[in-house]
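*Asks:* Multiple structures follow.
Coordinate-derived values only; no laboratory data. Since we're looking at a predicted model, the values are computed, not measured. Cβ atoms are built from the backbone, for glycine too; each structure is taken alone.
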Structure P
Amino acid sequence: MLSINKSKFIISLQRKKTRRDTGLFLLEGDKMAKEAIEHAPDLVQEVFALPDWISRNKDLLDYHNIVAQEIDEKKLKKVSSLTTPNKVFLILRKPPVDAFTENLDQSLSLYLDAIQDPGNLGTILRIADWFGIKTIICSPNCVDVFSPKVVQASMGAIFRVKILITSLTDLVGRFPSISVYGTLLEGENLYTTDLQQKGLIVIGNEGRGISAENKSLITRSIAIPKGATSQAESLNAAIATGIVCAFFAKGRS
């Protein structure tokens with residue numbers, strides 16, 4: 001049974017301040033719920049679902065020793081952040097978000113410079129997961145990684161990709177020999193350049209690109225060439241990330 005106070009608390013988790021203060025976040029939807037229970041059962045605090053969802057997923061819940069609480073469609077709609085509420089939502093504890101990780105300079109990672117669109121950030125997490133990039137580092141002024149829109153757009157990648165939050169200055173100070181690739185219009189042609197399989201790929205803000213401070217730390221600039229007849233000024237940040245990651249992955253084959 002979902003009490004009035006619990007309903008108010010769940011709705012409050014849609015706000016960044018509440019997520020920050022409690023260390024909890026929300027997740028909605030059948031596929032996402034299964035991803036969380038399968039890949040991060042230790043983070044699951046509470047599960048609320050329609051009776052038919054609980055019945056269909058009894059084996060999964062029992063296997064991970066998780067008890068789901070029944071909720072009706074009316075109450076689900078009241079607390080949901082989705083336009084069309086799904087059949088289940090979870091309250092989860094945030095996974096640890098560390099400032100640094102060992103051996104970061106021995107693998108390929110993404111650094112996100114002030115990404116502000118939740119859909120972009122969630123999609124970038126999904127892209128990293130697809131290409132086997134295990135770590136994403138967000139600048140402190142990125143959109144909240146655990147906002148409902150980021151979580152939904154990640155399609156479960158948020159449980160499989162390690163997320164760090166720190167400045168690029170601090171990161172380079174920790175790993176002074178790390179290669180820092182910057183996606184800049186004046187960079188080397190991505191299609192023809194020889195790409196290493198370790199270092200950081202810096203993805204800039206949707207409107208301003210890479211900040212001046214972070215540009216000064218780039219050791220190698222790369223660019224996605226425009227078509228001969230293109231009149232576009234820029235690419236969406238997530239789309240650009242996908243293209244860049246694809247070419248780095250090509251170097252592994």
Structure Q
Amino acid sequence: MEVDMPDIIYEDNHIIVVIKPQNMPTQADESGDLDLLSAVKEHVGSAREQTTGSKGHPWCGLVHRLDRVTGGVMVFAKTSKAAARLSAQLQDGRFQKKYLAVVLGEPKQRSGELVDYLLKNAKTNVVEVVPAATKDAKRAELGFRLLNTKSGVSLVEINLLTGRSHQIRVQLAHIGHPVFGDAKYGGDKLAKGWNLALWAYELKFEHPTTQDTLKFVVNPPEQTPWDKFDFQRGREKK
């Protein structure tokens with residue numbers, strides 16, 4: 001079965017870097033909708049068949065995740081060795097993920113760190129900030145920097161230091177600045193009907209075999225509310 005493959009930024013024998021569309025699951029879920037991991041596997045399998053004639057199910061490793069409603073840059077491993085080495089970088093902090101978000105209002109602090117403990121309700125799929133001693137609560141940490149404010153909304157850069165479910169959305173809502181378009185956490189007051197304004201715009205990591213430092217930058221889509229702010233459009237790879 002042929003599927004529409006999202007934009008590929010970079011690919012070699014070890015990794016593939018793609019742009020995840022918003023509202024596409026990262027991996028298969030109960031919705032049954034096409035997910036990004038399956039699309040990547042289909043692409044890798046088709047490419048292999050065209051070049052070598054070999055058929056079968058290719059192996060692709062999920063290194064990190066994005067919420068269904070979040071779009072942006074992701075890397076997948078094409079070998080188990082690459083997956084293990086990238087996962088190790090995630091664990092020791094060498095794998096860097098930065099996001100852009102448009103939030104309601106203007107944060108009082110221009111930069112800082114947010115440290116909270118989060119608990120997810122599996123039945124409602126809602127995450128909340130809870131006391132540190134709460135059973136099953138997970139520590140969540142991020143750094144943020146205010147970039148600009150226009151027309152009652154602000155552009156914020158986020159350096160994600162832990163990878164908890166809904167983390168950015170919950171922590172920003174907790175300080176009174178929910179993400180534009182986020183109905184689940186109070187960000188739809190000015191933004192009903194628009195996509196969530198949260199975008200994974202930068203990945204930086206060591207290539208799993210060459211050890212070269214790779215950085216991939218993908219700007220957010222040209223639509224509300226991103227169009228309120230100036231971006232150097234186009235994709236950048238360093």
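*Asks:* From P, Q, which structure was distance in nm of label points 7 Å out along Cα→Cβ at positions 195 and 211 = 3.9 calculated on? Mind dumping the intermediate values first?
*Replies:* Details: P: 2.5; Q: 3.9.
Source structure for this number: Q.
*Asks:* I've got another one for you. When helix-only ellipticity at 222 nm (-39500 (n - 2.57) for each DSSP H run of 4 or more, over all residues; to 500) is calculated, the result is -5000; to which of the structures P, Q does this value belong?
*Replies:* On the way: P: -9500; Q: -5000.
Attributed to the structure labelled Q.
*Asks:* Oh, and also: For structures P, Q, calculate distance in nm of label points 7 Å out along Cα→Cβ at positions 11 and 123 and state which one comes out highest.
*Replies:* Values: P: 3.1; Q: 4.4.
Top value of distance in nm of label points 7 Å out along Cα→Cβ at positions 11 and 123, among P, Q, belongs to structure Q.
*Asks:* Here is a follow-up. Work out which structure the value 18.3, 59 belongs to, where Rg and Dmax of the Cα atoms in Å was derived from one of P, Q. Provide the component values of the computation, followed by the final result.
*Replies:* Numbers: P: 20.1, 61; Q: 18.3, 59.
Comparing all candidates, it corresponds to Q.
*Asks:* Taking distance in nm of label points 7 Å out along Cα→Cβ at positions 131 and 155 as the criterion, which structure among P, Q has the greatest value? Let's see the in-between values first.
*Replies:* Numbers: P: 1.6; Q: 4.2.
Going through P, Q one by one, distance in nm of label points 7 Å out along Cα→Cβ at positions 131 and 155 peaks for structure Q.
*Asks:* As an exercise: Cα extents along the principal axes in Å, for residues 91-162 alone, calculated from one structure in P, Q, equals 32, 24, 23. Which structure is it? Let's see the in-between values first.
*Replies:* Details: P: 32, 24, 23; Q: 40, 31, 20.
That value comes from structure P.
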